[in-house]
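Okay, got some structures for you below.
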Structure 1
């Protein structure tokens, strides 16, 4: 049995020394020190020894076990270190190599122009406000002097959720909400999404954006409206742009007008952008109707105001020379990266 123990020690140490990796090393451990290992088998056979031989063989078996365990631990440490070194060598990164090219995001052209418009009006003392996309019929129509059965409702192709709840067709409800909560002086713009049941084509979409503007104070006149919008047009399109107002009708303003600017491409001579007319319509505007003011708790005998509504897609298309509204919503990177 002593000779068998010496053989186990010799063979075990040799196997440990030649183990190439941690898996092979663990196989050697199981072979000699496992529950069914060779050293364990020897220890189980000690019952056949005489009382005098058992202590001697037991001590020798413990020495063999200790020797194998120490050798296993030392080899394990060595192999683990070698494996880590090899991994680091294979996975090292050359920090001097050029990095992979990254696509840099850009602001959407609608957002770019919206920011520009916002900066212009904030520079004139306007505040930025928002309102809900899902609106009450009262704010979207009735409070804006568009009662039930008014013909103006037919032109807006409304998405109704219930009889009294709808997707707003304009950002004008925001002006009503502001006037109900805030006493004059008021000077705000309210950009946001609006919804109308239009068929999708190059110039129409069921979802688009408007920018509502409102000023209410004592002594506000049509001249203030004209001056404000003329400054806006020149800031957005250039100092050489001229403006003209054409009479129009909106239920919530009186008098009402549409604002045209001289074509910034042909300078009024006529071209494809302005369809040969030399003028481009960009927004609707007018003096706030006294009935709207009164409905919001503002005395029209003391205060007056003006409002305007800008179609964001319209001014972006004409500013950037885009002729198809659908391009803004298709997210084609080839289109978007041009801006």
Structure 2
């Protein structure tokens, strides 16, 4: 019996190693992964170096004269907005979905000072190049922090602001979440694989649930991390985490001067640093059922749309409902 169990264990281990060896890997700028719409690149200079920013620019068949800009999250790419791009395009919006510098199809610089102001400036330069003077700015997760910063910097060029389960609705460090150095983040990021990515997202993003369509996005992120740019991807990811943790937008919500809507999955628990926080701190972090309401009070004349029982990405958990709600909100 013991020998039989040993054979099964060895077989299982062999199958796991085989599956891992056959897993897709992608280039440093996600070469090999197919985007849902034609991918273009914006070449520009920033911080004394040449950079390239991947983006999709989707034109509607029947334009309504408005443009929507979609800002992705930390563990997401512009491609993960696929269903929302289709819905907005069908509603007449020109849709621009960029990959921010360091993410996905964009340059992974050897050296770069990451700030939300810099990323917002890069995005504004892209929009100027495309002839877009004013747009609806829609941000998810870390993209919500960036969208907030963009609206604060460019209120006259922001038609509306939409935040989808944005992180940064609280200041984690002020609540006691421990600080990680960039080197510590780097060591953590080097260990990422498909199994750890799925486990984290299933627990934190999807409230323990999982749909087969999410596998594609795990493959995308894991394949980028496992590709030839592995160390550069991990290092830049560490710098981004440091930016997120040390550059809150929370204290400036009351300065927003554009119409703002928050779409909040109330069961989300995303909070940077909660995984290493003491139990008494951890229980105070990532309570989106409360954070969404508090943010709506801090943001002048904000509208709050809540999705009870949903997690970090309602646009992916319930795309039909979310997209219908989004379009309805934008035309009001």
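What follows is calculated from the coordinates using simple rules that are stated; it is not laboratory data. Not measured: the values here are computed from a predicted model. Cβ atoms are built from the backbone, for glycine too; each structure is taken alone.
Some notes on this structure:
- Computing FRET efficiency 1/(1 + (r/R0)^6) of positions 73 and 161 (r between Cβ atoms, R0 = 41 Å, to 0.05) across structures 1, 2 gives 0.05 for structure 1.
- Which entry (1, 2) yields the derived value 16.5 for mean count of other Cβ atoms within 10 Å over residues 65-72: 1
- Distance in nm of label points 7 Å out along Cα→Cβ at positions 257 and 305 from the coordinates reads 2.7; which among 1, 2: 2
- Answer label among 1, 2 for the case where relative contact order in percent (Cα under 8 Å, 6 or more apart), calculated from the coordinates, equals 18: 2
- Once percent of Cα pairs over 36 Å apart is computed for every structure in 1, 2, the highest value turns out to be that of 1.
- Comparison of 1, 2 - label where distance in nm of label points 7 Å out along Cα→Cβ at positions 97 and 177 is highest: 1
- At a computed 3.9 (distance in nm of label points 7 Å out along Cα→Cβ at positions 41 and 89), which of 1, 2: 1
- Answer label among 1, 2 for the case where distance in nm of label points 7 Å out along Cα→Cβ at positions 81 and 113, calculated from the coordinates, equals 2.8: 2
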